[in-house]
Structure I
Amino acid sequence: MKQSTSILLALALFVGSAPAPTAAAQARSTKLGVTLTNAYDAFGKETRGLTHDFGFSTVIEYRGKTILFDSGTDARVFEKNIKALRLDLRKVDIAIVSHGHYDHIGGFDYLLSVNPNVIIYAPNDFFSLGAPITFPFRETEPEAAATLPREMRYFGGEKIIEGMRTVPTGRFWKSKVEFLSEAREVSPGVTIVPTTSTLMGTFIKYPPFEEHPQFIGLPELSLSLATDKGDIVISGCSHSTIEAIVRETKRVRKEKVYMVVGGFHLIPYKREYIEDLALRMKNEYGVDSVAPAHCTGQLGFSIFRKVFGDRYRFFGLGETIELQAQLADS
């Protein structure tokens, strides 16, 4: 016997001409919908009160949670933009640092001034962010310590430096910070996905690495939000490459990637590379929609808009991408 009414939950992108939802529908969408607002970027419509600057930040509303992903370059500009957009950082439940570069972490000082107890997730980066690390060096003649008086020995000679765990205060030493090196679902539907860049990082040629220099890639975090149409992936700067981030997200989540948002880091690349990448994203990885920002580059904007057509979402400073959970009768 067919039920008279069934509830179907589907995601649909808002368009400006859509009819205004009822109060009840608005309440449901607040709980179930997804919004992403670009709060820091170097491009976008000229809007009073907003300042363009190179950097990236997006504020996300998802399943009743407020998430801050990155915070731009200048804390003063970040504060100004946040206030102009009438966003309340006191409501932020989760903050994510994509990586330790200045144009993504500058505004966290402002966040912590208004929301000191927020949970911050950061990549496992000792060099930039102060994540705990095991001391990687060893003296060539450790027995030399025996020739020294106690006061000249490290830790009075009671600890061996090699293999010692060092826990610095770090960039967010007064905060609730967790450093991630493995993917984790930190809230229902909210998964943080670590990757490591092989294109940028830290170069070490100290002994004993003179002949075989060591390269430590740059760790970064991306964000995946589960929806009925697939995952929404948010990237800060894609130093690991946006392609590698999409692949890793699909491996971890084992779901379709519906939309990719944020910086694709394509400014240095030529047209042929970007065209091939855009086609792979669409055809090989099955990405339905893109919303490039920040370091994607103007050539990247142009090519992705051409490849994705009406599935390309403009996401400049001050723009909000809004996806609402809708209820329908059948």
Structure II
Amino acid sequence: MSGDGTDGGMGSRKGTGKDGDFRSGFVCFVGRPNAGKSTLTNRIIGRKIAITSDRPQTTRRTVRGVLTRPDAQLIVVDTPGLHKPRTLLGERLNDLVRATWTEVDVIGFCLAADEPTGPGDRKLAAELASIQRGPVIAIITKTDAATPDEVAARLGSIQQVAANVGLNVAEYVPLSSVDGANVDVLVDLLVARMPKGPQLFPATQDTDEPEEAMCAELIREAALEDVVEELPHSIAVTIDEMKLREDRPVDKPLMDIHATLHVERDSQKPIIIGKKGVRLKKIGSQARQNIEVLLGTPVYLNIHVRVAKEWQRDPKQLRKLGF
């Protein structure tokens, strides 16, 4: 359940008292775009709290999930993929990732098993080595999409990279978020490296993401399907209004959600809408189904498409869109 329980600030140790063996703390997952960070976050938490897509820049802010066990509470922080920025938005996303590194107890360095080690991985490893404050666990994701030889090669190459840049890696964990292989092993390793401390969030809370923000992300996720070229980067979604419809029977609630889907250019608006509105209807239908699962109630969803000129490069537009 999402909720607004505790303060939840990273580094804060406020919360419910537990016995002296209870552990609580923060891990952030970092890596290149499409390294499987959001899928892994969702797998650990046990439900979808972060949207996923094979498009770059899918994750645009830190998303925190909370896993509570009898012996520990693990707060998982999913971060945007570190990349070479081409816009002000890209610069801000990278700054957000680097700021998060300094606020967590453990860093999970995610690398996809089905991709070769590249310059982006080496650069990120060097940055992590330069600021290393706590344990780093190298996580080889997507082992279900790679052969055993490819997984072994990825492990060997990242071990060499870590040695070359002086990155101290505490553990190397190959896993699959799809079939769950070794995910429990990773969680146990993370918990073991958390400091002893009290529970930070209520046991019933699995994220501190506001429901409105999660609904906006589910709409953006639906809009990312089948789009091409620069359009994935150009899409942003805001919720204009979200409330239960009045005068409905208690046993038949309906959530009214009015959202705006922002694009950067006039030429992009008809692409999103599609011929006779077909694409926008598909986006709305898919998003509505996912939002209904999230909220547990029927939803009426209305999406308006608006052009926000070059919003990724405009500080004023970025502020309006929450970046």
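So here's what we get for this one:
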| item | result |
| --- | --- |
| Mean count of other Cβ atoms within 10 Å over residues 108-115 from the coordinates reads 18.1; which among I, II | I |
| Entry that produces 2.7 once distance in nm of label points 7 Å out along Cα→Cβ at positions 100 and 188 is calculated, selected from I, II | II |
| If Rg and Dmax of the Cα atoms in Å is computed and equals 20.4, 66, the structure in I, II | II |
| When FRET efficiency 1/(1 + (r/R0)^6) of positions 172 and 284 (r between Cβ atoms, R0 = 35 Å, to 0.05) is computed for each of I, II, the largest belongs to | I |
| Computed -10500 for helix-only ellipticity at 222 nm (-39500 (n - 2.57) for each DSSP H run of 4 or more, over all residues; to 500) - originating structure among I, II | II |
| Source structure (of I, II) for FRET efficiency 1/(1 + (r/R0)^6) of positions 244 and 260 (r between Cβ atoms, R0 = 25 Å, to 0.05), computed value 0.75 | II |
| Entry that produces 15.2 once mean count of other Cβ atoms within 10 Å over residues 116-123 is calculated, selected from I, II | II |
| Structure responsible for 20.6, 69, with Rg and Dmax of the Cα atoms in Å, for residues 44-219 alone calculated and labels I, II on offer | I |
| Answer label among I, II for the case where mean count of other Cβ atoms within 10 Å over residues 140-147, calculated from the coordinates, equals 9.2 | I |
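No lab work stands behind these numbers, since they all come straight from the coordinates. The shown structure was predicted, so the numbers you read here are calculated from the model rather than taken from an experiment. Cβ atoms are built from the backbone, for glycine too; each structure is taken alone.
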